[in-house]
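Before anything else, here is the set of structures, which you'll find just below.
No value in this document is a laboratory result; all are computed from the given coordinates. This is a predicted model, so every value here is computed, not measured. Cβ atoms are built from the backbone, for glycine too; each structure is taken alone.
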Structure I
Amino acid sequence: MIESLLVANRGEIARRIIRTARRLGVRAIAVHSEADADLPFVHEADEAVCVGPANPAQSYRNTEAILAAAASTGAQAIHPGYGFLSENADFARTVEASGLIWVGPGADAISAMGDKINARNLMAAAGVPVAPGTTEPAADLTAALAAASEIGYPVMVKAAAGGGGMGMGVAADEDALRTEYDKVRAFAERMFGDGSVLIERYFPRVRHVEVQILGLADGRVVALGERECSVQRRNQKLVEESPSPAVSPELRERLLAAAVRAGEAVDYRNAGTVECLLVPGTDEFFFLEMNTRLQVEHPVTELVYGLDLVEEQLRVAAGLAPTFDPDALSPRGHAIELRINAEDPKRFLPGPGVIKTWVEPTGEGVRVDSGYVEGNTVTPFYDSLMAKLVVYADTRPEAIARARTAVADFALTGPKNNLPFFTELLDNQEFTSGTYDTTLITRMR
C-alpha cells in the first residue's frame with residue numbers, strides 16, 4: 001500500500017480521502033489556500049501545506065506549488081479528488097514524470113474523454129450508444145446550422161472541452177441556434193481555452209443515469225451499479241440515488257455492459273463514471289460523457305455495495321487487487337444523497353457566510369460527508385457544497401423516510417442553505433414515485 005498521500009483538493013472530498021488514508025495507516029498530507037486554513041481537512045491531516053491565496057488558480061490549480069508541497073513533505077502519491085486538477089491530463093503526466101503515483105486513470109484516458117467529440121466517436125466505435133450529433137467540431141455557424149438541420153431540432157450546443165453542466169445551450173430553431181452558438185463558443189474559449197462546439201440532439205424529457213466503473217490493476221474493468229442523477233438545477237446535480245428507480249434488470253444489464261465497454265475502449269484504470277441519458281418509457285439510452293475521476297456522489301455506490309471507493313482507488317494505484325471479488329458483486333438496499341449547498345433554496349443562488357449553527361443528523365443508515373464545522377466561514381471563492389447527507393435503507397420508501405428525518409434533524413444557520421428545498425422535494429409525489437426526470441425542479445419552481 002502507498003505510504004504517504006498528498007490530497008490535492010479541499011473541503012469535504014479532501015476530508016473524506018484523508019479519513020480513508022488514516023484508517024489504512026497512510027500518512028495524509030493536505031494542501032490548502034490561505035482562505036481554507038481553518039477548515040477541518042487541514043487540521044485532520046497528518047501534515048498541511050499552504051499553497052497560495054484564495055484564488056484557485058494560485059492555489060488548488062497551481063501545479064508548481066502542489067508539486068513543491070509533495071516534494072517538501074516526501075509524499076509518495078497524489079489524489080486529486082474531483083474538480084480543480086482532477087481531469088487535467090497534463091497534471092497527471094507531470095505527477096508521474098516527477099516519480100509520484102497518480103491516484104486516477106492514465107493521462108491518455110483523461111485526454112481521450114476530455115474532448116466530448118473525441119469521446120463520442122470513441123464510444124460509438126466501441127459499440128456504446130451515442131445520441132445523434134456531430135463527429136467533428138462545428139467550425140462556424142454555417143456548419144452548426146447544417147448539422148442541426150440534419151440532426152433535427154431541438155439541439156444541444158455544447159462546449160467540446162466542457163464538463164460539470166457548464167458550456168451548454170439549447171436551440172429550438174435556427175434563430176435560437178444563431179444566438180446559442182456564439183454564446184457557447186465565447187464561453188468555451190473563455191473558460192476552457194478551447195472554443196470547439198458540438199451539436200447534438202436535445203431530448204426535452206430525459207433522465208440522467210450514470211454507471212460507476214473501476215479499472216483494476218490487472219486490466220479488468222468492472223461496473224459497480226448505476227446512480228440516478230436527474231434532480232438537477234442548471235444542469236448540475238442536487239440529488240443522487242442508487243439503484244435508479246427507472247432501471248429494470250434487463251436495462252441495467254445493458255447499461256453496465258456498455259459502461260464496461262466504454263472503460264475498456266480507453267484501457268481505463270482506477271475509478272470513473274460513464275454518464276448516460278435515458279429516454280423515459282423507451283429503455284433507450286445514450287452516452288453523455290465519462291468523468292475520469294471520483295464523483296461527488298460516490299457514497300451512494302459505497303453504501304449499496306459495502307465498499308470504500310477511495311480505498312479501492314489507492315489499491316489500484318498501488319498495483320494491488322481489490323478488496324472484493326469482481327465476479328461476485330452483490331448490491332443490496334437503497335441509498336440517497338442530498339447535496340447540502342450554501343445557496344438560496346428557491347433560486348439556488350450562492351449565499352456564503354459564517355456558520356453559526358452546525359449540528360449533523362445521526363442514527364442508523366445516516367452518513368454525513370462534510371467540509372465544515374460550526375464557526376467556519378463558507379467563502380465565495382469555491383463551490384457552494386458544504387456537505388453531503390447520505391441515507392441508506394433496505395428499500396427506497398424507507399430511504400426516503402430516513403432522509404426526511406435526517407433533513408429535519410440537520411441544524412444549520414448562518415449561510416443560506418437548501419435544506420428547505422429537500423424538505424419540499426422529499427414530499428413531492430413525482431420524486432417519491434420515482435417517475436421524475438431532469439425537468440423536475442423546473443416544474444417545482
Structure II
Amino acid sequence: MTKAGNDFENFKTWDKEHFFHPWEGLEAQGAEEAGRTFSEYAEGIYVYDEHGNKMIDGPGGMWCMQLGYGNTEIADAMAAQARKMAYCSPFSEATSVSARFARAIAERAPGDLNRVYFTTGGSTAVDTAIRFVHFRNNLLGKPSKKRIISRAHAYHGGTYLTASLSGKPGERQWLDTDQAIPHFLPDVNPFRRPAGMSIEAFLDEKAADLENAILELGADNVAAFIAEPVLGSGGVIVPPAGYHSRCLHICRKYDVLYISDEVVTGFGRLGHWFASEELFGITPDIITCAKGLTSGYAPMGAAIFSDRLFEDIGGDISKGVYFTSGYTYSGHPVCAAAGLKNIEIFERDGILEHVRRVAPHFQKRLHQLQELPLIADVRGMGLVGCIECTQIRGGQASTQNGAAIGAMIDARCQELGLMVRPYGSMAIFSPPLVITKAQIDDMFGMLTEGIQHATRDLLEQGFELEQARA
C-alpha cells in the first residue's frame with residue numbers, strides 16, 4: 001500500500017501545476033489549499049488515499065469499476081496481450097482478440113444490433129453514432145434530416161458534438177456548443193412534475209413532448225432521438241414506467257432513429273448486459289456503451305448498430321462510399337483483451353445475478369434516507385442511486401447554496417471512509433457491482449451520518465430547511 005512519503009508534497013505541487021484535470025476550478029488555481037485526494041492504492045470496493053485512509057468507492061470510479069479494483073485476471077490478460085500484440089492499425093488490419101470481443105458484445109446485445117464500432121470511450125461512442133446517422137441520411141438523399149432530439153439534464157459526452165447534445169445547464173454556460181443540431185425536451189424527472197399531476201398524466205405529457213417536437217421541427221429534419229435509459233450524471237433520473245416504449249413507438253411512426261445511450265446502464269449496472277430491452281422493453285436502433293465494457297481497466301467504448309441500418313446503404317447502393325470516421329485506437333487489442341476477460345469473469349462469477357440479488361437491499365437502504373429532514377428526494381435503479389437535498393433559506397451566509405450542501409456531505413463522508421460524488425445539491429453513487437449486502441449497509445450507514453452531520457452544521461449556521469416537496 002502506498003502512503004505519503006517525504007516527496008509526496010512534490011507530487012501535490014506537480015499535480016496542481018501540470019495536470020489540467022477535467023472540471024478544473026479556476027478560482028483555486030495556485031491556491032495553497034487547492035488540491036485533490038490522491039488515490040494511491042485500491043482493492044475490491046475500497047480506495048486508499050495518500051495517507052493510507054481506507055474508503056468505500058461510492059461512485060465506482062466514474063460509474064465504471066464493475067468488478068472492483070485489483071483484479072489480477074484482467075491485469076494479466078492485458079499484460080499477455082501487450083506482450084503478444086500491443087497494437088495494430090484498425091484501418092487496414094484486424095486482430096483475433098478484437099474480432100472475438102466484437103462477437104461477444106453482439107451476442108449479448110438485443111435484437112439485430114450486431115455491428116460493433118469500437119471507440120476510445122463513451123463520448124466518442126456517442127459521437128460516432130451521431131456521425132453515422134448523419135452519414136446514412138446523406139447516402140439516402142436526406143441531407144436535411146440532421147436534427148437530434150435530446151433531453152434536459154441528459155449527458156452524452158465531452159466532445160464538441162456530444163457536449164452539444166448534453167442538457168446539463170451548468171456545463172453549457174461557458175463552453176460553446178452547436179446550436180443547429182440539438183433540440184432539447186423538457187425535464188423527465190417525475191419529482192419535478194407539477195403539484196397534483198399523476199404519474200400517468202406526467203407520462204402522457206413527456207411522450208407528447210417528443211411527438212410535438214418532431215412535428216414542430218418536421219419529421220424530414222429529425223434524424224434521431226437519443227436517451228439514456230436512466231439519466232446518469234444529470235441526477236439518476238428514472239423516467240416514469242412505459243416512457244421509453246412510448247418514445248420508441250413515436251420514433252417509428254416518424255422514421256426517427258432511437259439511440260439508447262447505455263454508457264452508464266450497460267454492462268451490469270442494472271443487473272443485465274443492457275437495460276434497454278430487459279428492463280425498458282425496447283430494441284433501439286443503436287446502443288452506445290463504455291465504462292463497464294472493460295470495468296474501467298482500459299479506455300474503450302462501442303457504438304452497436306442494428307443490421308437494418310446497413311440494408312439500404314450497403315453493397316451496390318453505397319456508391320463506393322467509405323464511412324471516413326475513425327480512431328487510432330479503435331478495437332485496441334489490449335483493451336479488447338481486458339473486455340473479453342471482463343465478460344468471462346462476469347459470467348463465471350454470476351455478476352449479473354449478484355446485482356439482481358443485492359439491488360433490492362441497495363434500493364431499500366437508499367429509500368430509507370427519505371426519512372431524513374435534509375433529503376427532498378431519493379431515486380435509483382439497480383446499483384445506482386441519488387439523494388437530492390432540500391432547499392435551504394435564511395441564515396447568515398447568503399452565498400450558501402445547494403452545491404455547498406453536496407460538498408459538506410462529501411467532506412464528512414470521506415472522513416468516515418466513504419467517497420460520494422457531489423453534484424449540486426445531490427450526491428450520486430454507483431459502487432462496484434461486487435459489493436456485498438454488508439458493505440451496502442456500511443456505505444449507507446456512513447452516508448446517513450454524513451447527511452446528519454451536514455444538517456447539524458446548517459442548522460447551527462442559522463439556516464432553515466424547506467419542508468415543501470414536489
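Ranked by Cα Rg over 2.2 N^0.38 Å, structures I, II are topped by II, which has the highest value.
Taking FRET efficiency 1/(1 + (r/R0)^6) of positions 248 and 328 (r between Cβ atoms, R0 = 35 Å, to 0.05) as the quantity of interest, name the structure among I, II where it is greatest.
Values: I: 0.95; II: 0.50.
Checked I, II; max of FRET efficiency 1/(1 + (r/R0)^6) of positions 248 and 328 (r between Cβ atoms, R0 = 35 Å, to 0.05) sits with I.
Thinking of I, II, which structure, once relative contact order in percent (Cα under 8 Å, 6 or more apart) is computed, gives back 20? Derived from the structure labelled II. Supply the structure label, taken from I, II, corresponding to helix-only ellipticity at 222 nm (-39500 (n - 2.57) for each DSSP H run of 4 or more, over all residues; to 500) with the calculated value -12000. Clearly, the read-out refers to II.
Out of I, II, which one gives 0.90 for FRET efficiency 1/(1 + (r/R0)^6) of positions 16 and 88 (r between Cβ atoms, R0 = 30 Å, to 0.05) as computed from the coordinates? Among I, II, the structure yielding 0.90 for FRET efficiency 1/(1 + (r/R0)^6) of positions 16 and 88 (r between Cβ atoms, R0 = 30 Å, to 0.05) is I. Assuming 0.10 is FRET efficiency 1/(1 + (r/R0)^6) of positions 24 and 152 (r between Cβ atoms, R0 = 35 Å, to 0.05) as calculated from a single structure, say which of I, II it is. It was calculated from structure I.
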